[in-house]
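Below you'll find the structures, each written out as C-alpha cells.
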Structure P
Amino acid sequence: MSASVGDRIRMHSNTTDVPDRTGTVVGVLGDDGPPYRVRFDSGEETIVTPGPDATFEAGSVGDKIGLAAEQAGDRAAEVAGEVAGAAKEQAEGAAGAAARVVSGLADDVAKRFER
C-alpha cells in the first residue's frame, strides 16, 4: 500500500464507539512508501505506518498543489533564515574588522601628535 503527498487516509476504527480517523498525507518518509507524515482532520500531525485497517483515496490535484506550495514556502523560510544568519555573521565580522582598522589609524595619529 503506497500513497503520495496529498492523498487522503482513513484509519478504520476497531470498535463501534470510536470513529474512524481521516487525514491527509503531508510527507512520504520512506523511499517508496511508509511511513507517512499525516495531518489528521482534527489538526494533529503524526507519523503513521498504516496497517490493514487503513485505506487511501487519491487526493485532488488542487490539494496536492496546495501542499507542495506549503512545503516549498516552509523550505524557503528555512533557507531565508539560514541566509540571514550567515549575513549577520559576515556583517558582524566586517564591522569588527572596520573597528580594528579605525582603532589602528587612531593609534597612528595619536603617536604622530605625541612627537
Structure Q
Amino acid sequence: MASRNKSAPELINELKTLVIDYAKQETVDPLRSLGRYLGYGIAGSLLLAIGGLFFTVGLLRLLQTETGGAFDGGWSFVPYLFVLLFSVVVLALLGAAVLRTKKNVMEQP
C-alpha cells in the first residue's frame, strides 16, 4: 500500500481534502443544479403569467370592441364578468391538473 509510506500529517491533510471534496460533491453541486432548476421554473412561471395577463386583456378588449355595441350603457360590466369567469375556470383547470400530477407522482413506487 502506498499509504504506509506517508507521514501522519500528510495522511491528515489528505483526509481533510477528501472530506472537503466529498462534502462539496454531496451538498454544493446538487444545490447548484437545484438553483438552475428553480431559476428556469420561476422564469417560465413569470412568462406564463405575463402571457395569461396579455391574453385576458386581449379577450376583454375583443369583447368590448367587437360585439357591435351589445355591451354599451348598463351592460358594460358584462365583458369584465366574462373575462373574470374565464380566468377562474382556466385557473381551476390548471390547479386540478397540478393536483392530479402531484397525486400521480406520490402514488408511484
Structure R
Amino acid sequence: MNTPDASAIANELLVREGFLLDRRDWAAWLALYTENAVFWVPAWRDEHSETDDPETEISLIYHTQREGLEERVMRLRSRTSLTTMPMPRTTHFIGNLGVTGASATRIDAR
C-alpha cells in the first residue's frame, strides 16, 4: 500500500470515528474495529517526548483487543463511570496526520 492511499484511508477512518463519537453512536464506533484491534494513546514521557512502548511505559489508553473498547462503552452506557458524569462534550478535528507505516492489512498513523 502506498503512502497517499494509506494517508487517505487513515484520515477517513479518523474523521468517521470523530463523527460517531460526537453522535455517541457507540455501536457504529465499535464496528470500526476488528476483534484484534490495538487502541493506543501514548502518554507524555516528559515535556518533549511521548512514550514509545505501551507494555513498559504508561499510556493514556491502551487496549490490545476490541474487548477493551467494548468495556469502555459498557461503562458509558451504564452511567456508572464517574469520569463520564456528566458526559463530556468533545469536538474532534484532524490535523497533521502522518502515516508511519503501512501494509495491505495495517496502517500505523500519528
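Some observations on this one:
- At a computed -11500 (helix-only ellipticity at 222 nm (-39500 (n - 2.57) for each DSSP H run of 4 or more, over all residues; to 500)), which of P, Q, R: R
- Cα extents along the principal axes in Å derived as 43, 32, 26 - corresponding label from P, Q, R: R
- Identity of the structure behind 1.5 (criterion: distance in nm of label points 7 Å out along Cα→Cβ at positions 68 and 100, calculated), options P, Q, R: R
Every number here is computed from the coordinates shown, using simple stated rules; none is lab data. These numbers were taken from a predicted model, which means no experiment stands behind them. Cβ atoms are built from the backbone, for glycine too; each structure is taken alone.
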